[in-house]
1. From 1, 2, 3, which structure was relative contact order in percent (Cα under 8 Å, 6 or more apart) = 17 calculated on?
2. Tell me which of 1, 2, 3 gives -8500 when you compute helix-only ellipticity at 222 nm (-39500 (n - 2.57) for each DSSP H run of 4 or more, over all residues; to 500).
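Every number in this text was worked out from the coordinates using simple rules, so none of it is lab data. This structure is a prediction, so every number in the text was calculated from the model and none was measured.
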Structure 1
Amino acid sequence: MTTSTKPPIWFWIISVIGLIWNGMGVMNYLQQAYRTEGFLEQVTPEQLAILDARPAWATALFAIAVFTGVLGCILLIFRKKFASPLLMISLLGAIITQIWWFTTDGPSISEESGGTIIPILVIVFALLLVWMARKGVSKSWLT
């Protein structure tokens, strides 16, 4: 039987920021999926054409990445070690989705809205969350 130890304050801060970050990803996904008025006002016709041409697998991986990211961060907050595999799935979905984005004209036509920076931040933050979950398991912060 393992005993749980209390995580440091930075663990909680990153967990909550991760939840907010992935929550924004869910909002972005839902806005794209339902073509909300706010979303359509934010994208150019060129960006919309790229998104319309996106293969179904890329859309599915985007959804998997953000929804497992939210669930993984919730489990981090509740100190559950199942957060680790969920965040790994989120990372893999994010990496593959961002590879697809970089192989399109996406970054060049969306430079004013973080065309290169945001996709890189997505991967870096997903990596950070996976690292933190694994550290949480190894330090017995997560049970």
Structure 2
Amino acid sequence: MIFDTSNPDMRKKAIDRVKNLLEKKAKIEVLEKRRNRTYSQNNYLHLILGWYALEYGDTLEEIKQEHFKRIVNRDLFITEFINYKTGEVRERWRSTTELDTKEMSTAIERFRNYSVKTLNIYLPEPKDLVHLEEIENQLEQYHNKIYL
């Protein structure tokens, strides 16, 4: 069971549970559960990437890989691994699903700044719902939905 220790009732339940397991001399594992990014954060990211792609004249996937990951947020997405057969150190690009909420917020903010600086494309903030709805409507006009 996952306990949210910021809630006093859940905190007490967690302590009681651990005490019970200690009394039983059970093997236990205690892990901190980090927050994943929110569903709305993921939707927001794809909406602004789609808008940028439309304005730039490229596909959403190309913008996401080349601009968002490689150019703007390379340090957040590039990792290395060792090929177990050859021993060669290779690059691996993280998926956005591997980022936590804070990392995703940083990546989005950098991309918004990059967009304005390089192409003078304003990408609205997540709370600017009216502007985001306008963008969503414009993107949906493209029947093949390469920007969504």
Structure 3
Amino acid sequence: MITDASPESGFSSDLEAALLEDLRASSAQTHNGRVDLAVRDDDGALLAGLAATTSYGWLRVNMLWVCSGHRRTGLGRQLMQRAFEQSLQKGCHATWLETSNPQARDFYKSLEFEVFAALTNEANDVPQGHTRWFLRRKLGPSLFGETS
């Protein structure tokens, strides 16, 4: 019997755990884990954050957000840098993400990401012309063109 699991708060975590258990049994794995980073003010309010996962040697950035009053201050770049550093320690060799925001796409391109795929709605699709870009980049000891 199929039921709607949307109201279950732990469903996604349970499903992910079951899937990862099966994958570990059948496929070579690297470190599967999370990279969750937060920037908070002195009162604990969230100013910026990044949520990502690691598997098969890839860092997948699921969410990156910076509150409007702190954009263009370097917080997003700093969060990405920290996520890259942590994922390298976990054995990752590359990172990927997706976005439908053209400004975010350009931000990621400035961090040396490249678009490797795009899904664009056709003329009769709603919303018309909407595009979701998929971006990737290699990781290494020299991030963002800096030398160590």
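1. Computing relative contact order in percent (Cα under 8 Å, 6 or more apart) on every structure in 1, 2, 3 gives 17 only for 3.
2. 3
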